[in-house]
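Peer 1: Each structure below appears as structure tokens.
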Structure P
């Protein structure tokens, strides 16, 4: 009896802690802040991007591809520092000093300007449903230049995780298969860490930065998403 009590006591002393909550285990190790540059109202080709690391280092460009391994080693733009003191903050690098005021957890006002920066909503696990095209109002314009089955700057996603790339990377639609690495194709996709991964059935793999619009949540039928920093319209 004494031995049994001693055994139970020892087990209680060495009882392991509960397993940690891994709900946020796939949370991206950076924040993406998106806004329109001064004077660029409604112009999605003139966006202001700020990629902020937990260290508060920030990068002033949106890498079109390398988000899954994004780090301080990223090149192609300029690194700086983002500081916040209460509701006041500053983005500073060798070319710019931008003062901001916190409006909400997902919105920063650029002091002295009408433009704002918005913290992009997480997109992990999103499944899209629809045809996304680089041409605005592509489904309703009278002079749309492509037939239903022609190679064109469009990609179709399904909620089951498949895609049909009709030519979103093609540069010359008169010879859409000239470059096998940019040619149309189909396969499966996944979205994680603000990265869209396209796994083509022939073995090709393409990764592109992926976000929604500002701080709006991306849903299966979002009308506008950004792939590689470029706007794609679902209509």
Structure Q
């Protein structure tokens, strides 16, 4: 299904120039993330998040000329290829992080952030006063995309907002996915936020608290996308979904 720059603007609040850039971009050759894809952007979270997060970066002060530069986009696509290699089990998590670091070194303008990310993937969560990662590991499973931020220079205040914005965006998509896939994820021994939080009343409340925080964070950055989140969350009863799963076991 084709996604237009108008769709991206009206449905997600994405800047028209950013939307057009990604809608018009050709699928990169020999990139596992876009393997067998005819369109660069389609209406699936795994592709939509790219222009959405680029727009978040722009809203938080990263120049559009840098965001849409060929050097940055090619770097981002290399990270995405590496993410796909890890997802399809060609790389272990440690190998995946190591490869992302090597890819990043070639274009890095933010050595401090790259060092902080290395520490984060070694297990630290609060680094120099900034929280990296969300409370459950299942919500951090695509965080190597944060290496793409190393292409830019910014202050610590902007860094915190960029990381918080990332977690709000991915928190929305990953929780939504995990609520749909509880049974399959348990059967296939896959990471799942709801399972990790606990299939209980307290687990449901913990997830709902994260849902509310992701909405508040996004609303301060992109109210259009936050409205989509709010609508979706209002239709979602985490405890009911858990109870339905448990009753069907």
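Peer 1: Using the calculated result -1500 for helix-only ellipticity at 222 nm (-39500 (n - 2.57) for each DSSP H run of 4 or more, over all residues; to 500), pick out the matching structure from P, Q. Let's see the in-between values first.
Peer 2: Values: P: -1500; Q: -19500.
The structure behind it is P.
Peer 1: Right, next: If you work out mean projected area of the Cα convex hull in nm² for P, Q, which one comes out largest?
Peer 2: Details: P: 20.1; Q: 13.3.
Max of mean projected area of the Cα convex hull in nm²: P.
A short reminder: the numbers here are calculations on the coordinates, not readings from a lab. Small disclaimer: the values here were computed from a predicted structure and weren't measured.
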